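Next up: the structures, one after another.
Nothing in this text is a laboratory measurement; each read-out follows from the coordinates by a stated rule. This one's a predicted model, so the numbers in the text were calculated from it and none came from an experiment.
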Structure I
Amino acid sequence: MWKNISKLKDRFLAITDIITLMNLLSAKNISHTFEYELFRDVSLELDKGDSIAIIGISGSGKSTLLHILSTLLAPDAGSVEIFGKDVQMMSKKELSKIKRDSLGLVFQSHYLFRGFSARENLEVAAMLSKQEIDDSVLKRLGIYENIEQKVTELSGGQQQRVSIARVLTKKPRILFLDEPTGNLDKATANEVMDIFFDFIEEKEAAMILVTHDEELASRCKRVYRLQDKELIMVK
């Protein structure tokens, strides 16, 4: 009898370990207020291979929630765990390392170094993350031929694609995408999303996408709507 109980316990622990290894992010009962309450008791789980989209009207708090999940902002209440550890319990050094090596953030504003060429922007990311620039990604993004140009010589869409390439260069485990295709035409936007989906599959990564584009959102495994201060699953 005791042997059977012991075996069951071992199996339970093994299953728990597998679940822990699969989980990349866990948010529990997140609430936040600026001038007014944006959302309350938001919970979310992100595992390897997951793609999650968050949609909602302007001002509903989508970007703020993404900032909290990506550790850029502390919530008023609740907790965020990344790779099994509570963000609020991490040292500044540990959190900085995770941000540098394992989290990739893409915003509608590109935040490139304007005095640098496109290649130099990528080289900074490659140096900090100790990774190599992947020319195949540059070709898929349509910026391979422009890589030596100064950022200021590129169009807004080209700058956005350079910023995406810069994030992918570091090969993050979680992608946080805030309207990443806002400056792109529809065909290019879909190609960029193809690249993101291919990336998370190949690297066993995951992504959280914030967008107004419900058609793009529908390509994700799960879709949530932030509405009336609650996060509601719609797919």
Structure II
Amino acid sequence: MLDPNICPRCGERAARVTVDGDRWLCPHCGHDRAFRRLPLLALTGPSGAGKSTVAAALAHRLAGRAVVLEQDVLWVAGLRDDIDGHPEFRSVWLRLAAMIHQNGLPVVLCGTVAPPEFEPLPERAFFTDIHYLALVADPATLAARLRARPAWRAWDEPRIDEMIEFADWLRHHAATLDPPVELLDTTTAPLTATVDHVHSWIDRVLEPSPPPTIPTSPSDRHADDSSTPGKSRR
């Protein structure tokens, strides 16, 4: 699957493409093709809350049903933009997730992100919705977990303080963000319970909506219909 910002017909790359329902439209040549728009699931939260550990367990549970990916694998020099919100890094991940979606499997993207960093991007159009679940923990627990990490991860005290500040911001604003962010506290929760909760959240998001019920008017029934209300006739 090509980068969804590149037209397979004319080869031009667009800063913003049009996605209308299940159709992708090239702004340069007008090429119109089928495009799968699926929900994206963002498992977010501060570093140290347990995202990577949970993701490893989810990958096995969701095999064949969803693709679980960790954002940090692309946190490389070329994408470490210093602009607030890291839009280039975020855009690459949204394009990658959209490409995977064309294979028919939704993506669970694990990494520290908030709605203001994804929702304004042009690539947001590639998804029906982005759902956010944030793992959080109390400041002392986060600090202890981050200090225990290997030295190569470079968690010094200023960086730990910055992450705790983000965690505090997330707790206070999660419910008022657009869309809202659900919170799951992992401070004392066993790993299995956390994985079960996240798995249930994914099931809830991906569960297909029931078809709309078409009301039946009395005139649609036969005069001799004596079936019990609420039960179908055979």
Structure III
Amino acid sequence: MASNQLAMSRLKLTPMHLASFGAVSLRATYMAYSDFTLDELLEKFDLAMEDVPGLFTGIEAKEANAYLRQTLEQNLDLAIAINTEKARSEMIIAPILIEIRRRYAQHLSLFSGVEFNVDRTQGLNGVCDFILSQSPEQLLIRTPVVTIVEAKNENLKSGFAQCMAAMVGAQMFNARKQNQIQTIYGVVTIGTIWRFIQLQDKKLQIDLKEYYIDNLDQILGILCFFAEPQ
């Protein structure tokens, strides 16, 4: 005991400091959505994965309104010129998701940059770029159905494992809350290109098609389909 007190006095550390360091060390041992590799995720949660060309191409397109088109016309070149993840998120991705929320405001909420901690022990925790939840309540995530990840360094593949991990988290969250949600959807995007995923039970399906911002109505149609009540 005396030696511990002597060491603490030399380092000028109090028991409160040591307790804080212990808490930080403990938190550091947890994985997060962004830490998963694809192989780790599939093995840990016993998931099957299937690539499906044009999985969502048959979904009806939804015409963008004049406000959204004007916003993107003003923002698109600027976001590409600035070429940061923040610019793409604020100027391209967010306006599209806000339009989806506007169309389904009676039963849909949109969250941006929020912590979504479902099960720390399994790595299902961390900050999600965006979440669409099938509940009009905007203070709390009640029924997450779509997780959206902005891929880093304009590399869409880099966002797949993180997005899928968040999808598994959403699936587990809904199961625990007894929400009757059969399908969780995922979106990986850099703003100008969008990719779409779905999770049903233990099966992940990835649409191999890349959807470009030039085809905005098709992107809106798919996102609207995801937002429909289940």
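For which of I, II, III does semi-axes √(5λ) of the Cα gyration tensor in Å, calculated from the coordinates, equal 38, 28, 15? It would help to have the intermediate numbers written out before the result.
Details: I: 32, 22, 17; II: 38, 28, 15; III: 37, 21, 17.
Answer by label: II.
Can you tell which of I, II, III yields 27, 22, 16 when Cα extents along the principal axes in Å, for residues 69-108 alone is derived from it? Could the numbers behind the result be given before it?
Working: I: 27, 22, 16; II: 34, 15, 15; III: 36, 20, 6.
Among I, II, III, the structure yielding 27, 22, 16 for Cα extents along the principal axes in Å, for residues 69-108 alone is I.
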